[in-house]
Structure 1
């Protein structure tokens with residue numbers, strides 16, 4: 001094994017409650033990779049990205065989170081076909097001075113979602129899904145939903161961004177979407193009392209609520225689903241899966 005120093009970082013803003021630094025630091029300790037280190041890079045503006053790269057010549061891998069999954073693309077030399085199709089990057093591999101972008105959110109979400117949907121003993125047909133939010137994570141979610149045969153309906157506060165606004169969510173649309181995926185930061189620490197404005201009273205045991213937020217473990221969105229007997233899942237498993245996929249990409253020759 002090479003003794004060369006290898007650094008990894010996470011860019012985004014803010015990064016006060018990041019999972020990645022703890023996850024990878026513990027991984028490096030467990031695998032006795034003393035030459036590896038992981039640190040946080042809270043960038044107030046994506047234009048600071050080239051300076052970050054220049055000041056850390058030992059960087060070999062970067063994770064990307066809100067709000068830079070789309071904004072980082074112009075700074076890359078190449079992106080994978082999957083990331084190109086989605087229009088969002090959450091993992092960057094640095095090799096021979098070149099930066100290549102990937103999207104491992106799609107892998108994490110697909111594996112995690114399929115396990116979640118298959119857990120129901122009685123088969124519930126899921127043909128449509130409400131996807132809350134329109135950012136980079138929502139793009140990855142929609143990509144996978146279409147891949148597995150579920151039609152996504154994007155919900156946004158901005159009428160020019162999604163398919164419908166929260167105000168447009170009539171009973172018919174809501175009742176036809178057995179799966180609801182929250183890709184917004186609503187409910188995330190420290191703003192744990194925030195939640196998407198939905199007609200929660202229409203939920204029942206035939207609904208699946210999936211929240212990409214993992215901290216806290218149960219957001220208000222998930223608690224409200226649970227109160228109406230819906231199946232719920234947070235984003236922790238997806239996060240572990242996408243992190244391991246990032247690690248795999250960084251270690252490919």
Structure 2
């Protein structure tokens with residue numbers, strides 16, 4: 001992947017101005033989304049807390065609670081902030097890809113909108129998988145790992161941090177095919193590299209899943225399995241998108 005040589009002769013200040021304008025659009029988008037979502041923060045949090053409340057009721061382990069005076073208000077602010085990130089993700093991805101676009105061939109620039117759409121779908125899809133699968137099946141397991149006789153009194157702020165971290169982590173981890181497409185267009189990797197590195201990648205995926213999820217086998221597997229499937233899809237992406245040149249002997 002390469003762009004017009006004139007693009008690379010652009011003064012650094014020109015690139016910085018372009019970056020600034022893209023960032024301003026992202027910030028304005030997030031601020032507008034924040035004011036919209038703040039009025040809906042209680043409803044959003046109720047939806048976000050539903051899997052945990054269901055798990056608490058199922059296990060009889062305890063309840064979500066407010067532990068400090070300002071916690072309810074602060075949680076509303078943060079819920080609005082997290083929600084604005086998800087709502088504004090299409091605009092953020094669009095601005096990111098438009099910033100990269102000058103470095104693409106003219107024939108590659110037509111991929112900007114499909115990439116924005118794919119990035120958004122994968123990000124929201126990863127978050128949806130986390131909510132509807134990991135939260136549903138993982139929360140009861142997490143709670144039952146506590147010692148017998150222990151009741152859970154969970155701060156709504158700590159729960160929000162925990163849930164939001166997982167949602168964002170899953171959303172970002174599902175960007176793997178997009179990252180592979182970009183690296184393949186740069187000519188840095190191809191499907192042969194990915195096939196040869198498959199075993200090492202599995203180890204890396206398991207490590208990432210272990211770092212990003214709670215320390216239990218179920219949640220780690222629930223993250224690792226879709227990432228392995230995405231890696232398999234990314235091999236196909238790399239084969240279709242790569243610009244890497246290989247000698248005939250290397251292709252074997």
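Nothing in this text is a laboratory measurement; each read-out follows from the coordinates by a stated rule. Keep in mind it's a predicted model, so treat the numbers as computed, not measured. Cβ atoms are built from the backbone, for glycine too; each structure is taken alone.
Of structures 1, 2, which gives -9000 when helix-only ellipticity at 222 nm (-39500 (n - 2.57) for each DSSP H run of 4 or more, over all residues; to 500) is computed from the coordinates? It would help to have the intermediate numbers written out before the result.
Numbers: 1: -9000; 2: -23500.
Derived from the structure labelled 1.
Out of 1, 2, which one gives 4.5 for distance in nm of label points 7 Å out along Cα→Cβ at positions 20 and 196 as computed from the coordinates?
Going label by label, the one that fits is 2.
Taking distance in nm of label points 7 Å out along Cα→Cβ at positions 28 and 52 as the criterion, which structure among 1, 2 has the greatest value?
On the way: 1: 1.6; 2: 3.6.
Structure 2 comes out on top.
Assuming 1.00 is FRET efficiency 1/(1 + (r/R0)^6) of positions 140 and 244 (r between Cβ atoms, R0 = 41 Å, to 0.05) as calculated from a single structure, say which of 1, 2 it is.
This figure was derived from 1.
Work out which structure the value 24 belongs to, where relative contact order in percent (Cα under 8 Å, 6 or more apart) was derived from one of 1, 2.
This figure was derived from 2.
Taking distance in nm of label points 7 Å out along Cα→Cβ at positions 92 and 180 from the coordinates of each of 1, 2, which one would give 2.4?
Details: 1: 3.6; 2: 2.4.
So the calculation was done on 2.
Rank structures 1, 2 by distance in nm of label points 7 Å out along Cα→Cβ at positions 100 and 132 and report only the one at the top, that is, the highest. Could you put the intermediate results ahead of the total?
Details: 1: 3.7; 2: 2.7.
Comparing 1, 2 by distance in nm of label points 7 Å out along Cα→Cβ at positions 100 and 132, the maximum is at 1.
By the measure percent of Cα pairs over 35 Å apart, tell me the structure among 1, 2 with the highest figure. Walk me through the numbers before you get to the answer.
Working: 1: 17; 2: 29.
Greatest value across 1, 2: structure 2.
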